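What follows draws every value from the coordinates through simple rules; no lab data is involved. Predicted model, so just to flag it, every value in this text is computed and none were measured. Cβ atoms are built from the backbone, for glycine too; each structure is taken alone.
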Structure 1
Amino acid sequence: MTASANCKESQLRFASTAAIIGGFLMGANWIWQGYLDLTAGADSILHDTNHLAYYVNNSMLLVASWFLLHGLFAFRHQDPAAGNWVWKFGFFLSALGLALFGIGTAGFLFHGLIGFGFLLDFINISTGIGSLSIHLGALPLGFAILHHTSTPRYSSLLFILQTPIVIVYLFGLVPLNPLLAGILIGGLYGSAWTIIGSYMRKYV
């Protein structure tokens, strides 16, 4: 095996592992936040820069965003449907969302460590747009993967299902228990990436 082949194999192995870990962290974080939201005021620890939970929460989201972004770019090279406009649209929204969300969570970490109060508005906007873009991008991503026969169909269905749930939850169209919402939204999105990461490992 050539050095180039070894390099590509190593990169793909890391990307597949990153997708699995990133999916797990993103899903676990949504469920954790949903659990805290069951009790009024309990989630305040996630916004308290003097509490360990603040740093654990943002570290989980930062690592998840970076790992999923890495997995997304690697998956693009494994997917023959990459030329499809639906795939490109989903890829763009997902990549933009993960990048903005990662920048925002990094900003929150720096704010807690050294104080970035004057940038809090920008950080909040970055994470807000990033989160919305991630979950909207999951819909076209799911439809594109659905037509890629070598990719497990479960991952595409999980992507497709979580987008309307996010819209229903965020706009309050149907009252959802916060923990249930965390399981449905984060659990579906994270599980989809875990499946994709496992799929990519077949190529290592």
Structure 2
Amino acid sequence: MPRCRLFLVTPPDGDPDRLARALSAAVEQGNIASLLIRCGDDDSGLRALTDALMPVAFAHNVAVLLDDRPELAAELGADGVQVPGDAARYAEARRILGTDHIVGTYCDTSRHTAMELGEAGADYVALDQEVTANAGGAGDGEPIIGWWAALFEVPCVAYRPAGERDVAMLISQGADFIRPPDEMWQSAEHARNAIRRLNTLIGEGAPA
């Protein structure tokens, strides 16, 4: 199994049937670790998306996470949540879900927040790196993904959508998970082609 895997993130709105078709095409290509379902504060919309997407994900051993909705994650049987980079939000999600569920945290470009929540027990940190071939990091020119991977064992998601030219860079920096481009959700064909291509690039860029 490749060291670097894919972390899918749904658009904040979208037709459940269309997204399910795209997800079905994506998971057939393999190497997908997780699916983060987003739908803002719309409970009914989130339920509809989860009902459509969760069976597809579970059938392919893909973990299903809800975006900052720990109560619904527990109710609907999701694997966990991703919460914003805030200690109180993280603690509340962990209280609701316990240690048997995934609680990841989106830390933007804040190294301090990532360290704080990683030490608190977050299952992963999502960092909003610049994904360009000449990207640096926050403050000292060191890429934030590389900084994190060199110092910490908590897995890291390169959260900004990555294009083909970014994959080798992110692998070299030590990203554990890469988010595919959002265009993958336009159709099953888009999803199939995007995931197939990223998996090829991951295979080419993985250390021997």
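With mean count of other Cβ atoms within 10 Å over residues 50-57 derived from the coordinates and found to be 19.1, which of 1, 2 does the value describe?
The read-out comes from structure 2.
Here Rg/Rh (Cα atoms, Kirkwood Rh), for residues 90-185 alone was calculated and came to 0.99; which of the structures 1, 2 was it taken from?
Among 1, 2, the structure yielding 0.99 for Rg/Rh (Cα atoms, Kirkwood Rh), for residues 90-185 alone is 2.
Ranked on mean count of other Cβ atoms within 10 Å over residues 58-65, which label among 1, 2 comes first with the largest value?
Result for mean count of other Cβ atoms within 10 Å over residues 58-65 over 1, 2: largest is 1.
Quick check: 1.8 is what I get for distance in nm of label points 7 Å out along Cα→Cβ at positions 26 and 154, calculated from one of 1, 2. Which structure matches?
Corresponding structure: 1.
For the read-out helix-only ellipticity at 222 nm (-39500 (n - 2.57) for each DSSP H run of 4 or more, over all residues; to 500), a value of -26000 was computed from one structure; give its label from 1, 2.
Only one of 1, 2 returns -26000 for helix-only ellipticity at 222 nm (-39500 (n - 2.57) for each DSSP H run of 4 or more, over all residues; to 500), namely 1.
State the single structure among 1, 2 that was used to calculate distance in nm of label points 7 Å out along Cα→Cβ at positions 178 and 194, giving 1.4.
Structure of origin is 2.
Out of 1, 2, which structure matches 0.45 when FRET efficiency 1/(1 + (r/R0)^6) of positions 10 and 42 (r between Cβ atoms, R0 = 41 Å, to 0.05) is calculated?
Among 1, 2, the structure yielding 0.45 for FRET efficiency 1/(1 + (r/R0)^6) of positions 10 and 42 (r between Cβ atoms, R0 = 41 Å, to 0.05) is 1.
Suppose you compute relative contact order in percent (Cα under 8 Å, 6 or more apart) for every structure in 1, 2: which one lands on 34?
1
If you work out distance in nm of label points 7 Å out along Cα→Cβ at positions 18 and 114 for 1, 2, which one comes out largest?
Largest calculated value belongs to 2.
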